[in-house]
Structures are given as C-alpha cells and as structure tokens.
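In structure tokens below, several structures.
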Structure 1
Amino acid sequence: MTAIHPCLAVLPPGLEAEGALELAELGATAIRPGRLAVKFEADYGCLYRLYLEARLPFRLLRQLAEFPCRGPEDLYAGVQRAADWESWLPPQRSFRVEVTGTAPGLNHSHFTALQVKNALVDQQRQRFGERSSIDLDHPGLVLHLHLQGGRAQLSVDGSASSLHRRGWRAAMGQAPLKENLAAGLIRLTGWDGSVPLLDPLCGSGTLLLEAACLALGRPVGLGRELLVAHWPDFDGVQWRNALHGAEARAAAPARPLAAIQGSDSDATVLAQAQANAEAAGLAPWLNFQQLELRDLQPPAGPPGVVVCNPPYGVRLGADSNLEALYAELGEVLKQRCAGWTLWLLSGNPELTGALRMKASRRAPISNGGIDCRWLKYEIR
C-alpha cells in the first residue's frame, strides 16, 4: 500500500489559491489553502514530482510529527519522540533547524532552534557517544518546526535552499522579482503562449523567462540539489519515475510560441536578461531590445498581453520622476497596444493613477514585504 504523507507548501502571499491549483495539477490531494501556505497530502511519487516541477512554492515540507507544546520542556521531549532519529539523523549526517511561530517560553526562533538541536544531539550522545554537526549552508537534513496554538509541527524539507531559485538567474537587477512570484503572476494572466507577450520595462527578464518556461512546460527543478535521497524511506523507483518524467518534458520538442518581447532603456540589465535566457535554455523564444519607452513597438500578430513590474518608489527610483514614467507608459500603450491586455504589478496606487486607465481586476500580492496589487487593464 502506498504511503500518503501530510505536507505543506509555503507560498508567496496572495498566491495561495493559485498554488493550490498547481499542487492539484501535479497530483496532490486533500488540498487545504491557508494563509501563506497550502496543506496537502502526497505519496512519494507526487512529492518527488513537486520538488522537480512545482513553480510557485518557496518550500515543500513533509510533516514528521505533531505534538502538544506549551514550553521548552514539551518541545525537547516531543522532538525526541517525533521520529526514528537513528534512521533520519545518524551522527555522521549534518543538519539545520528552521523555526516559525511561538509558544510560551519559546518566543525567539534562535533559542527555539537550539532546543530542537539539543534534544537531538543529547539523544545521539546517549546512544552513540557522538553527535551530528550543524551545517547552515550544506546540511544533510533540514528540519522545520512550526509553533502555533499550543502545538508543534515538525517537518523535513527536501531542499536545503528556497525552491524559488531556478539555478539559472546569476544576473539580476537591483530589486528583481523572485522567480516563483513571477511564475504565479503569469499564471494569473492566463497567458499560454498563443498570443504575443510584451514587457516594456523588462529589467533582467524574470517575468518573461517564467512565462516561457510555463508555456513550454519546462520543469524548473531539474538542476536543483535535493536532500530526499537522504531520507530513510527514500523510494528509488518512484524517484527515477519522477525524474525521467521531468527529463522527458524538458527534452520534448518545443511547441511554437507567439512572440515574447522585452525591452528596457538600460543596456546593462538587458545584457543580464539575455544571459539569464541563455542560461535557462530559453534564448530562442525571447527577443530583448534596448530602447526608450517612447520608441516601443509591440510584436506583430494578434493583440496579446503586456506584463510589467515598474518601480514603485519604495526601493528603486524614489528620487526620479516616476509619475511621468507611468503617464508615459499609459500613453504609449494606449497609442500602440489598443486591444491588448495589461497586467501591472503596483506597489504605489498614486503612481498607478498616472496611467489614466481603469483596472478591471485587482489581485492582492506581496512582493518582498511590499503590499502590491497585480492589476489587469483592457487597453483602449
């Protein structure tokens, strides 16, 4: 009988519902969206597939145990009983502990992580006379503890780093979108590669790169360093099936896509965008152009979709005339992209007003802690 594991996907704020849809598409069951995360259940075949192919999560956690926790003593004892640690954490394997939430006497994540660490290494010393080391950068096991409502959930993470990292974006602008956020924003547009896609302020190209990956069905986790093979119940057959499936999708003949065009006035960031596209193997499908916004010409073809993440005046461009930039963007799009749809990430409603356009949809999104809206406009 196939084992089913309770799991959790940690997602960008505002993309929980879209993340739940993606989990379902990849085979997860018992899906329950919440704030910042989605609970679900998965067998090993599904969980491995998620690590290789899910685009939206920051983290995918497999729960090991849940127990009452009303203080440090409960935590210490609960961790020691949570799993067969002789199998999960032999002394020669390093580990790292991550903590979210609080409980009485456990209000600081660093102290709480030390309690978890002490519970495990004390038990190791007693059983083996030696202990595992802590490795923050390259651990053999990553544990995640969440405290809430007098209970503790202890989970294992199959990746030592955040899943938003694709491994190809070495070159970035000063305030780039995280790749998983960009992927979620593209999913919200419904763009599928059948009509042109344009980013007139593309920066290092993250929105367009994620759009091309999505439309081509390219898995985003094939180059990822995963820890699942260290788990004591690792299923090599299921892993090979998931891996071969992802590799087959990556190697499949690419279907034709409508034009994907990005432009920016900054030659340096355009060079970054081109380098990222080449590293991702997506350069043949993307066209980057250096030009001023006033010189924008949309790609030929039927009306398509414009996506844009202009500066908000929070991190970048605070001293520049951003209102004029938004006003120019609105005018240029109305003159040259009539009939198209615009999706714009706004972190400043006063600036967005300079577009002189009325949004037909407003999706709340958090971008790096900035309260934003992913705004949809019909360009007329």
Structure 2
Amino acid sequence: MNDLHGIIFAYHSYRNLGELTRHRNTCSLPYGGRYRLIDFMLSSLVNAGVSDIGLIVHENYQSLLDHVGSGKDWDLSRKHGGLRILPPFSTAERSQREYRGNMDALVGVSSYLRNIRQEYVVLAWGHLAVNLPMADVLRYHLSTHSDITIVGTANRWGIPSECQYLQTDETGRVTDIAINPSTAPEGLESLEICILSKSLLLELVEDCAAHDVHSFSRGALLPRLNQLKVTTYRYDGYVGRFHSVKDYFRCSMDLLQDEVRADLFHDGAPVRTKDRNDPSTYYGPDSKCHNSLIADGCVIEGQVENSILFRGVVVEAGAKVSNCVLMQGTVVGKDACVSYAIADKNVRIGDHRILSGQESFPIAIPKNTAV
C-alpha cells in the first residue's frame, strides 16, 4: 500500500443539513457519540497502510482543522508525507468562489498532485460513514488491470437526486453512469470512491482544466467509458450517507443496531478519532438508560432511551430523553421532555421544557442555543 496516495474531498456541505452544517462542512459533522465523519475515510486509508493523504478544503473548515490537527491521532504527523491540508492555491479567482465540482477542486491543487510520489491515487469523499477495505480495492484494481476502479454497492443508501449509479456489463466493466436521477435506476449505487494511476489523473486534470470541465464523473469519465477500462468493486457493507437532517437522524439511529455497529467498528479495522481524556460517565441513583450510546464525561440523572449522547452531555433529574442525538456539552434541564430531536453542541434545554419532533421530521437545534 506504499504505492497508494489518498485524496479526500472535504469541501462540500449539503444544504438540506441546515443548522447542522452552518458552522462546519459535512465532513466534520459529529457522529456516533465521539466521531466526525472524516474519521471513517481517514481510518479506512490508514488501516490499509496509506501514509500520505491530502485533504482538499475550501470554506467552513475551521471545525475540521480543529479536529484533525496535524494528523497525529491517525499516525499521519510526519516530516515527509503524512496528512496535508489543501486549501485552494492555484489561482486567486478559484480561492474566492466555491468549487463547482471535484474536478474543479483537483485543478485547484494541481501543483500538489504533480508532486505525489506514489504510483496510484484514491479519490474519495470524506462525508461517508463506511469502513472500507481499501487494500482489497487496490488489489482488485491491479488484478483486473483497470484504468479506473469505482466502489459501488447494490444497496440503496442515498437520495437518488444526490447519487450516481453505475451500469455494468457481465464482466463488471462500467458502460454508463446515471448522475443525480430523480429515481434510482438499476445497477450499483456509486460511492464516488475510485482508484487510478497518478499519470492518468494528471492527464484528466490537465484536459478538464483546458476545457473548463468541473465534474469528474460527467466531464472526465462519461466521455471516456469506451476508451478507458472502468470497472466496479462491489462493497456490501453498511454505508451512511448524509444528504439531509432526516438522513443524519436515520443514520445515527442505525448505530443502535448491533449489526451496524459490528460492520462499522471492528477490531480488524478500528475507526480512529481525536483523542480526549474524559472522566467516566456518572449515572445517578434514579437514572434509567435503555438502548442508547452514551460517551464519556456525561452526567445522567434522568431517563435516556433510544438515544445517542456525545461527550459532556448532562441530563438532569426528572428529564426524559428519547430518540434523540445530543451533541457535546448539551444540557437537558430538570423535568424537561425531549424526543426526536438533534441538539448541536452546547445547547441548553431549560427546565420543564417539552420538545417533540417526529421520526420523519426531527427537530434540529442550532449550536449554542438556549431553549
């Protein structure tokens, strides 16, 4: 795996995530009680032995920088290689506007790409919750002598209008790509994770830059399906996709299922995150907890059911929390009742308050809000 370099796109935010991405991009969205979404792709690469990773950012990435830091927690803090944060530096004009697509982002960091020392490059998005066996993907790519290998899944994890779908022949070669259709067609749902050689990547980047093409799939892949051997690696494990507040809530509640946790978190491929030293969670004598994930450093004196609590959450006496995601530092006051809600960091829910959403329409409470 010393021949593989990782490029992670970490510049995009889905608008339908609303308040959850007002102060951060989707990659730094907290998930699962202690993680950020970027942790999963970083860990998938590191677990496969990838030691050089470029993180393409643009706007709203202060939270991401605070989390990944120098990459030390992923063993990526190195004198040579390691983790590199890549803001737009190709032109002043590009740094002042949003990237129009992932090829536009690659053009923005083209000088970095030319200095990559590995022969192969994996391009991936950082806002998926997936524990991908990246070493197996590379071995498949090499064994099939493909020009480009794309990771796809037969399951339907995302919203069709936000996803891409791969049509293949009997040999697994991609014959067509449906991009953001209104309904999901037949074929594999693309995870938009692909492996190709550095030389081919540079050729595509230079060609797309010359023709003002900004989409990798629509502008670089589709016109070349007859020229390049593009194949699919089929992944059958769990994939969390976060296109809306409803998706975030659903994917969070998925973690309460044993089989989902076993798929995402296992000893053979640990998901690493920023290290923190928090005290153990305190459970009061009258507290009750059922079917919940509760991180370190919490104080639970009320009732918690079917919920996910991040570090430092306080549930005061008499409070009832059910079917909720409460992020770091949230406080639920005495005798308050909260259900089907997502509270961002440092939210204060006052005493005796009643907040109730629905499974199909959970309440999202902005960061640093008092209710």
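Quick rundown of the values:
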| item | result |
| --- | --- |
| Answer label among 1, 2 for the case where helix-only ellipticity at 222 nm (-39500 (n - 2.57) for each DSSP H run of 4 or more, over all residues; to 500), calculated from the coordinates, equals -5500 | 2 |
| Comparison of 1, 2 - label where distance in nm of label points 7 Å out along Cα→Cβ at positions 68 and 84 is highest | 1 |
| Origin of the derived value 20.2 (mean projected area of the Cα convex hull in nm²; candidates 1, 2) | 1 |
| Structures 1, 2, by distance in nm of label points 7 Å out along Cα→Cβ at positions 52 and 244: label with the highest value | 2 |
| Structure (1, 2) behind the derived value 17.2 of mean count of other Cβ atoms within 10 Å over residues 20-27 | 1 |
| Mean count of other Cβ atoms within 10 Å over residues 132-139 derived as 13.8 - corresponding label from 1, 2 | 1 |
| Answer label among 1, 2 for the case where mean count of other Cβ atoms within 10 Å over residues 100-107, calculated from the coordinates, equals 22.6 | 2 |
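Readers should treat all values here as calculations from the given coordinates under stated rules, not as data from a laboratory. This structure is a prediction, so every number in the text was calculated from the model and none was measured. Cβ atoms are built from the backbone, for glycine too; each structure is taken alone.
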